[in-house]
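Each structure below appears as structure tokens.
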Structure I
Amino acid sequence: MTASPLFVPPYYSVIFTSILPQHTEEYNEVSNEICELAQRQPGFLGMYSVRDAAGQGVTISYWRTEDDVINFRKIAAHRHAQQKGRESFYERYEVRVARVEQEYAWRKKADGAGEYVKR
């Protein structure tokens, strides 16, 4: 697992948590297509995703503005993937949208000392 990058606040995070009972090749294809689509959208900053062996997953995408989040939700290919997910892939999912006002990170430097990075 790697740390997500730091962005300059304020920005928005879309937190998608899900339960995927069965990981299929079709799911991989749809997921990859949506990730690539998101990366091409105005305001997209980044994405981080992890899923455990039991199928519980979290994907966090980062966006410059709330309008960028809303506009991505309206794209037909994204709406189609959502419908496919409900019909074929997910047992359950939740979406949370949050405005990030502040962020900081701690990192170990080459000399072994730690430092905080705040944006």
Structure II
Amino acid sequence: MRLTCRHLPGASVITIDGEVDATTSGELENYLALARRSLDDHLVIDASRLTFLDSSGLSVLLAAAVLAQAHGVAVHLAGPHPRVARILEITGTIAMVHTHDHLEQALAAVERLTAPGITEAGLGQA
């Protein structure tokens, strides 16, 4: 598994290349914790090169989603392979993360959510 990160306004973008399983999920968990610039940043995960995800990887994604929600932001999963997307659907994990077909769509969603006066639900603040 290879992990890379870049920072954009309001988001940390993590690319996962390879498989996330019991032998690599700890590395992913640590990387997510260290690579984020701020807990108030959305976490965008480019999953277009993620070829396999097991239950330990799902656990890492769920923990990241819960942490993000606690800080008023979200986890955005971009471009998951059909097999990975199916695992997310079957386990209900898909309800905890925003999924997008392409990275550009995820970044556009983050840009909309970080616009002044917009909340996670997409509603203007009172």
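Derivation of every value follows stated rules applied to the coordinates shown; laboratory data play no part. Everything quoted here is computed from the prediction, not taken from an experiment. Cβ atoms are built from the backbone, for glycine too; each structure is taken alone.
Couple of notes before you dig in:
- Comparison of I, II - label where distance in nm of label points 7 Å out along Cα→Cβ at positions 10 and 98 is highest: I
- Relative contact order in percent (Cα under 8 Å, 6 or more apart) derived as 39 - corresponding label from I, II: I
- Structure from which -8500 was derived, helix-only ellipticity at 222 nm (-39500 (n - 2.57) for each DSSP H run of 4 or more, over all residues; to 500), options I, II: I
- Distance in nm of label points 7 Å out along Cα→Cβ at positions 82 and 106 from the coordinates reads 2.1; which among I, II: II
- Given 23, 15, 13 for semi-axes √(5λ) of the Cα gyration tensor in Å, calculated: source structure among I, II: II
- Rg/Rh (Cα atoms, Kirkwood Rh), for residues 42-89 alone - structure with the largest value, from I, II: I
- Origin of the derived value 3.1 (distance in nm of label points 7 Å out along Cα→Cβ at positions 58 and 74; candidates I, II): I
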